[in-house]
Structure formats: structure tokens, C-alpha cells
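Asker: Heads up, there are several structures right after this.
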Structure 1
């Protein structure tokens, strides 16, 4: 069960690095044990996501954590050093998640994973400040520090010997300078936080991000090959019939949320395509 997402007065939109949105970063499953993702751009560049030794690739929960981190970075007026602080409890509640021992551990794991997962660009990631495709290696977070208890509370522990040792505490993380410079250059896409959280499917949430990327190019209809979409999401299914079964529920959610007017999957000769008819921007649900 999820909780209402708005426990404070957040910014209505979050600005996401437009260059990053094209690429697969988060698996749409938290169970896969593949150590890497690879994606070839239409211009011949290569993008790779490499899991840290002993860990898995970022997944569905990590995708939501990334969006909330960028949301808080914006709310903090985009600090020059990229550092933001928060309590794990408030962070989970803002994500619409139940705050308990299991989700605290999930959040700690996600933050660590975003610090340790390597992103590699071989003439694929666009640096807006330098106006060029880069050869670079970076992580989404350059630093993560989590205190299980805030310092002012630790001094009181001796008075409460029965208190649990895994109390959530505070986190301080630093957003990658690679991502920050694209945000500072306003090479971004806006995402409505309330609408994103209202989408109950990780596939729908990722599709929403890709649709906003297409909308940033001022198009009303986005045509994408089914194979390309599978790679961008990414999905493990390969056959068109299997992909359609995965995409249809997400399309229904996006249509009901007013993100798209329609989505049509069709075959032309031997190739399959998806045509998205984008809806006009609407006010974010309150």
C-alpha cells in the first residue's frame, strides 16, 4: 500500500537531464542478475551501464529514487556543490512509500547503488555545456553518507536501551557534476511529479519519461520502432507479441493519466513500430 505522495509543498515539476533520459539506466525488474546494459545510438555511439561487483543493476525502486533526488535537488535551488540532505523517513514518504524497516534498507541500497553503478559514454552522452558528444565515465551520485541516527539523537541512546539500532537517520548525497552541468544549462525535460507517482507501473513511469523526451522536440506524434523502444526502456522480452502484452497495460495507464491520446502498435513489412499520439500538457493532479 502506498501513502499520499505530498507530505510537504513540493515543486510541481522535476527537471531531468535530457541527455540521460534517452538511455536505459534502470532495469524494469529488481530481480535480474545481468551485470551490464549496452545501448547503441542511432548516431553510432555506445552507452553502457555496469553494475558494481557483487551488486545488481539499478531497478524499479532505484528509478523512483533518482526522480525524487532530482526533485529535491531542484527544491534546494540546485546547490553548486550538488549536495542535498534529507531524512530517509521524509524521502520515502515523499515517494509515496511506506516508511518501515524494509523500505529503509531498500533506500540505503538504492543510494549506494546509484553511487557505485558506472555509466559509460562512447560518443553517446551529450554535454550541453560543451555542445558535444562525450567520451566519459561517471556515476549518478558521487558521494553518499548515511547516518543511522542524527547526532543530536545518538547522545540519548543510553537512556533508551530498547530502541532499535536501525533507526533511519539522515543522508547526505552529492549529485554528479556531469548531470548538474546539463541541468544548469537547462538541457532538461520537465516531469510532473504527481503524475509520475500516480502511474502504478514501472513500465508506465519509464514510458512517461521517454514521452516527455519526445515532447521536448515539439512533436505531436512520436514513432519509434518496437526494437528501439525495447532497448530504451529496457525490456527483456523480444517477440512483438510478448512486448505488446507488457506495453498494453502501461499504455492504458498513460492514456487514463492524460499523457497520451493513443498508442498504436503496427507492423510495416517485417518491422514493428509504436505510434504515440501525445496529449497536450495538463495541470498536474493535486
Structure 2
């Protein structure tokens, strides 16, 4: 039977206080995980700090207001609080961020007070590893204003026999898509984002640490790639209530040169972050140009 843990905190915790336990707590091999526990953390009356929003917007390239991706950063200390728990079953540093769904339910403004709940649940065994959802809901005066679902996965140490059922991969950017910008992504980019997001995962900041966790070298933050793509002018209009669906396909190996591409198809605005030399799609996001009826 799956157990569950729910924490209610008086204030938003410090991200730095969780990192030692995130990094050093021993976890069982993913192949030994059975009936993993579910977790949730709630904290009330969290301020959308104008200073923090402005710093994040500057690093990611947004013009103003509260970016649709900023609340992910606000919730980051609660992600870490769950990862730091002794009975969290998976090794946090080995997790892969597969996909992301954001829903901006209502307008957000700096200075707003929010109640925030983050939950880790819905574990699924896949061909590649053990996946789970990390969901966040933010409310103001009891009404929802922002939701997110991140899908993370811990890989099996060795390939397993595939079932043959694979999720459909999103299309590559078409040849006639608009190139909005070409960017140099460096270790400095990763450090700048780490400072405003509190995401100091060493795989983004050190080649040596990244190789220790099985990568060829340090990689860019996935959520930076989404934010930077959404921030690129012309700034896209994202209507209230529209879902932003994102898939992270291949990591951006630092340093890199990437292009932000945009096109519209099937009533959806689409943006992709692509390697300039190979055309490989690192990140792909799409959203409806109008809210669904009803």
C-alpha cells in the first residue's frame, strides 16, 4: 500500500538548507523501489516578490510583469524540501525532466500573496525508468491562479526490453519556421539562471559533476530554455487559462549555439530551441492561440 506524507510549513524554506540533504542522503537503487511514497508540502501567504520577479525576468529576457514560468522558481524550495526528505525514494541528482505543463489560470502581479502546494505522486514504470509527477498549485484568496505539472524520471541502470509503445514525439521545426534569435549559451548563462532560480543542481554548473552523474559535461537548465524561448520578441500572447505544453528532448551541452524558432499549426503557437549546427530540437513548447470554449 502506498504511503503518503504531507507537510505544512509556516514559511517558504531556504533552498540552501535543503541542498546538503538532497546531495548527501543515500537512496536505494531505482530497481529496488517498490510502492514509492507520495509527498506534498503546503505553505501559505507567500509573496510574489517584485525584486525576485524583476531579477528573473532580466536574466530570461522578459520585458515585464510576472512571466508565466516564474512561479516554477517560487515553488523550487518546496521541490527541494520533498527531494531532501529521507524517505523520498529516488536520487534527486539523477532525475531527468521530461515534460512540463503550465496553466496560467488568472493574472498574477508582483506583491500578490499566494498559498502554494507542491506534490510528488503518480509514479509510473516506463521502458526507460521510473517516472513521477511533481505538481504545483498556487491560489490567491482560495482561488487558483497557476498550475504546473513537471514529469521527472529516474533511469534504469541498464536498458530493459521495450514494450513497443512509445509516446509520439513532437515534430521538428519546419523548414519555413521563423528564426527569432540565435544565442550563445555558456556556463555563465547557467550560473546567472541558477542565481535567480535557486536551482544549483551541479550538473548545470560543473563538467566534473555532470560526468559523475553520467553526462558528457554540464548542460543548460531545461526551465531556462523554456523561459528564454517564451521571452523572445515578438513576445507571444498567452491567453488566460491556456496550457503551455513543453517537452525536453535533448540536453543543451555547454557551451552551445542555439536558435529560437517559431511557427503556427493547428491553431497552436509553437516554439522550439534548436541546435544551430545539427538542427536537433532541445526543447519544444506549444499553446493554443485562444482559450478552449467553455
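Asker: With mean count of other Cβ atoms within 10 Å over residues 70-77 as the yardstick, tell me which of 1, 2 scores highest.
Answerer: By mean count of other Cβ atoms within 10 Å over residues 70-77, the leading structure of 1, 2 is 2.
Asker: Of the structures labelled 1, 2, one was used to calculate FRET efficiency 1/(1 + (r/R0)^6) of positions 110 and 126 (r between Cβ atoms, R0 = 30 Å, to 0.05), giving 0.15. Name it.
Answerer: Only one of 1, 2 returns 0.15 for FRET efficiency 1/(1 + (r/R0)^6) of positions 110 and 126 (r between Cβ atoms, R0 = 30 Å, to 0.05), namely 2.
Asker: Give the label, chosen from 1, 2, of the structure having the highest value of distance in nm of label points 7 Å out along Cα→Cβ at positions 142 and 214.
Answerer: Top value of distance in nm of label points 7 Å out along Cα→Cβ at positions 142 and 214, among 1, 2, belongs to structure 2.
Asker: Matching task: -6500 is the computed value of helix-only ellipticity at 222 nm (-39500 (n - 2.57) for each DSSP H run of 4 or more, over all residues; to 500). Pick the structure from 1, 2.
Answerer: 2
Asker: Determine which structure produced the value 0.98 for Rg/Rh (Cα atoms, Kirkwood Rh), calculated from the coordinates; the candidates are 1, 2.
Answerer: The structure behind it is 1.
Asker: Check the numbers for relative contact order in percent (Cα under 8 Å, 6 or more apart) across 1, 2 and tell me which is largest.
Answerer: That would be structure 1.
Asker: For distance in nm of label points 7 Å out along Cα→Cβ at positions 254 and 278, which of 1, 2 scores largest?
Answerer: Structure 2 comes out on top.
FYI, it's all coordinate maths here, none of it is from the lab. Keep in mind that what you see is a predicted model, and the values were worked out from it rather than measured. Cβ atoms are built from the backbone, for glycine too; each structure is taken alone.
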